[in-house]
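Presented below are the structures under discussion, each in the form of structure tokens.
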Structure I
Amino acid sequence: MSHPDPALDQQFPSTAVMAQAARRRMPKFAWDYLTGGIGREEGLDRNRRALDKVTLAPRYITDLGKPDLGATLLGRSFAAPFGVAPIGFGGMMWPQSPEILARAAKALNLPFALSTFSTVDLERIKVLTGENAWFQLYLPHDPEIAEDLIQRAERADYQVLLVTVDIPANTRRPRDIANGLSAPPRLTWRNVWEMAQRPGWVAETIIKGSPEFKNLMPYLPKSIGLADSTRYLLHLVEGHMTPARLKQLRDRWQGRLIVKGILHPEDALACQKIGADALVVSNHGGRQLDAAIAPIDALGPIRQAVGPEMPLIVDSGFRNGLDIARGLAKGADFVLLGRAPAFGVAAMGAPGGDHVLRVLKAELAGTLAQLGCPKISELPKFLTETRHKPA
């Protein structure tokens, strides 16, 4: 197993430490966007509390050797059962953050999902990441734009399309509204002051270029000014995903189709019915509905509905290797993390992508070793609720 760099490991031994360093290096509006939720941010807290309630019963008297972290998903073998979740505005967290994480994911043989609202275009990421690249699609309600995005993904030879369905309306996220968030960041006196406190971020941004929605820039009307571009693009993807529209996308896309943003068993069954290849059980990191169920709690009912063969991926609130083990123990086949990898890059720059993914992998390996668990598929046996369940 690959290990974290010893020098970086001493300085940044965990994603919690990386988060502290990232906060010191990012402008407040970028930090608020990355870490914030919606409403009173109870959903963020619920995600954390639900994960913390998942306890595991170790077995120390065992012949276990080195745990096997290998995972297979949608016909591909990966070095570990987790990957990098899509994050919009990625280059605002730290300049070229998506490119840094894409390279690291390829090097460690983990999947990397690129957001439609990324600050790097999908063609570039496919070159950097190869077969490990997934394209996350917010399906525009304009059919010509939707078709062009799909064709671009096809021409770039993406094999996996990750369609997100949990954005039926533009949300009011208090932190982002207060910060006047846009891409590129608006030069208000407040934001200029915040950027002035982070000279490293500013210097890197000047060198690498101001963040823009690279995938969507070709679709902006020429009459739209910079100040209104973010608002226009967000409204471009509003609207509920109807069963008919999802079926049309399934028929159109010849590769693997993953549906992201599922929390209800009936939605899971609807996706299964139209032929989705996998589901991401997710509440969008606590950013869409403050009262939404934590995905770790939604896994059981959804698994019961779709059966054992449907691949289930989970995200929202996962921060470390123990959390990954918790998600797998509760029935997920794979875990996606968004904020934790972003912390690593913002804390360290280019070396952070590789380091944060290696730390997560080492933590997961350590968790399995502590449990006496030989491989990830055995993790559900170590749930305390399973251990005490009557025969």
Structure II
Amino acid sequence: MIFKNKKKIAYISGTRADFGLMTPILRAIDRSKRLDLQVYATGMHLMPEFGNTVSYFKKEFPSTQKINAVFETYNRAGAVKFAAKFLNEVVKVFSRNRPDFVLTLGDRPEMLCAALACLYLGIPTGQVHGGDKTSIVDEIARHAITKLSHIHLTATEESASRIEKMGEEKRRIYIVGAPALDTILNEKLLTRKELCRQLGLDWQKKFILVTQHSVSEEIKQVESQIRETISAVKNFDLPVVAIYPNADPGGRKIIKILEKEKNNPLFHIFPSLEYKQFLALEREAAVWVGNSSAAMIESSSFQTPVVNIGTRQMGRQRGANVIDVNYNKKEIEKAVSISLNDAAYLKRLKKIKNPWGDGKTGPRVVKILENININSRLLTKQITY
């Protein structure tokens, strides 16, 4: 049965990472007979230095539309200017195309702006991965989006509990799991040989994966922080696969320092990778070093050792495979050495479970969206205390 009046569900992606995470949910919406998917690409997707990843989006969803706003500078002012331009553009787009419901994810500035625009346009929104605990500016933005949202599609019970403590009505909160696990648990990924051939690696050798992002509150230290990491991983004389950071304040400084290693035969540096490529990379890495949220959420499914550096993921739920260290070469080296050589630690990895879900997030979200009533009761919110 095909429904004549389908609900129009919109999603805006600003980075390669959020696109990869949301793809299982977007595919499930696209398959629904009761929902009509609208997808938009903006921000990093439109920036050549990050590989014009809008092409990934259009390959998956040919009807993808662009919202023309990019980061012109990698500092705090640049983030605000991007947000200002994007907010203006998204109001135009949503006023014209008028979705019935808008999905957001996490804590990015484009998500915050989309939620704010929808609040005043009278369009209900639902946040995926609300209630997660991190730190820095991301923590504040995530919880601001939560308060702007009309339903909450949380990954874990812990996150759902936090949202309820924020004064949100229990009827608005759903535990659906992390969408990344839909791909990890249900889809075929590249084999080690296929992956290494595509990335120019020797499949018989161990390699280190590095993904380190800047921290807005620590911009003055960002260069010294990435230097500590690079210096530490060099000490192991293993191939290193490094991926560009996000277009956040301080990100360009990290890119410049990474690019200094482009003539180092052990370093393989990529602006971006397709999501399923990246998942296979996570799985095959001997150790994953940096401060990525994906390392907190996805890595334990692969039992991959993780060395988590600094404050960016402070307090975030994670698997028992994560070793936390400071921005210090010796601490990073010690943790990498444990990850590569400590028999007891490696044995423990074989028994860990991922706390973030079961691979059924997409169907759960679609069922919620198909059945939700878009009315004044949904749009009218009041704090519960």
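Any read-out appearing in this document is the output of simple, stated calculations on the displayed coordinates, not a laboratory observation. The model shown is predicted, which means the values in this text are computed figures rather than measured ones. Cβ atoms are built from the backbone, for glycine too; each structure is taken alone.
Summary table
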| read-out | value |
| --- | --- |
| Among I, II, structure where percent of Cα pairs over 22 Å apart, for residues 153-264 alone as derived comes to 53 | I |
| Among I, II, which structure scores highest (criterion: FRET efficiency 1/(1 + (r/R0)^6) of positions 33 and 249 (r between Cβ atoms, R0 = 35 Å, to 0.05)) | I |
| Source structure (of I, II) for relative contact order in percent (Cα under 8 Å, 6 or more apart), computed value 28 | I |
| Ranking I, II by distance in nm of label points 7 Å out along Cα→Cβ at positions 97 and 241, the structure that comes out highest | II |
| Test item: distance in nm of label points 7 Å out along Cα→Cβ at positions 49 and 289 calculated as 2.4, pick one of I, II | II |
| Test item: distance in nm of label points 7 Å out along Cα→Cβ at positions 169 and 281 calculated as 2.7, pick one of I, II | I |
